[in-house]
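Next come the structures, one after another.
What follows is calculated from the coordinates using simple rules that are stated; it is not laboratory data. Worth saying up front: this structure is predicted, and the values here are computed from it rather than measured. Cβ atoms are built from the backbone, for glycine too; each structure is taken alone.
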Structure I
Amino acid sequence: PGQEIGSHTFSHYYCKEKGQTAQQFAADMTAAKAIAAQYGYTLTSAVLPRNQCDPAYIRVLRDLGFTAYRGMENNWVENKVHVRFPLRILRLTDTYFPVTGYGNYTPKREDGIWNLRGTQMFRPIFRPLKFMEGLKVHRIKRRMLHAAKNGLTFHLWWHPHNVGVRTPQHMAQLEEIFRYYARLKEKYGMESLNMREAAEK
């Protein structure tokens, strides 16, 4: 219950790589919708690889019937840092400490489609920093509390393979987070929504 089948593109399409066009992206997403339809699914939510997108590609999604996509996190690290190694270090640090603040937001419908930005990636356990895992979960909880108190959106996400190793430890962390969500739901009325539900709300 509450789960949604969305699209990550047909071919893991990178929208900002050289040599490709919005027309090619449209063909890719049309293929994604077609193969999903064969299994009885109607795709309305898109998570683009590396969150790469621009207005022309977002209009393609809209015209193909998508109602929501996951945009880039809106913080100074993602907006200002463009060198790969420092960017990775800052992202990792932000997992444990509030480098970028809370990152919660009110969703916006832009050009006919909802931009449901990511807030935080649930990063897999990094063995050299395993002793800091408690800080990771605490960081997530603080962001959740801020969103619940202020009626904002907190968007936690991860790739399935992120929890495919050390699975018992990762599932224990997620269960702790889910139990905390249940408390926030009871106290503040926080809701858990998939992207389709968030777009329809």
Structure II
Amino acid sequence: SASIKKIFEENGFRGTDPVAHMHPTSRRLWKCWKDEYMAEVISWLIDNGIKVVVTSAPTEKELEKAKKILSFVDPRFTTNGSRLLDLCGKTTIKELAAVSAASSLFIGVDSAPMHIAAAVKTPVIALFGPTDKNSWAPYGKGHVVIEKPFPCKPCKKGSCADIQLRDCMTAIKPDDVKKAVSTILNLKTRDSVPEAK
């Protein structure tokens, strides 16, 4: 959309810049990744020349989670504009789709915005913990689903029902996401990431 293009330009995002659209939240917070891990990936992306746009729903719990994640980002990168753009709670569904469409890739958890990114044909890196990738993975080709094997998957909300941060999500490490980004964008990164096994 024209408004997203204008917002990108006003914040120093040029059409040739690689941009990662990060939507780290979900309506169901138990599907979310560790805040510090998401922040580490955001800092790593920026440090490797990738601009980052962070979005979330406007609900209080999702905004609070997104702001907490941003509080862990390397302070060199947290000023709005030029490298990091905070659009948390500020986009309509149509604008959210436009952010994904204007981005080089999407990184997030199992959520509606993940499916929107896939629908606009943006490569998706989806972090799956408690939910079933066979039912909910992004549709289409060129996407990467990152998950770790757990005997309780897909989750039936048994032993960890009361835990907000689930082991199946914390088992996914920042390097798993960095490897996927490097593969999708064919990056030669500053901190060379070993090949995935």
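Annotations
- For Rg/Rh (Cα atoms, Kirkwood Rh) computed as 0.96, the structure of I, II it came from: I
- Given 0.8 for distance in nm of label points 7 Å out along Cα→Cβ at positions 2 and 178, calculated: source structure among I, II: I
- Source structure of the calculated read-out (helix-only ellipticity at 222 nm (-39500 (n - 2.57) for each DSSP H run of 4 or more, over all residues; to 500), -10000) within I, II: II.
- Which entry (I, II) yields the derived value 3.6 for distance in nm of label points 7 Å out along Cα→Cβ at positions 26 and 82: II
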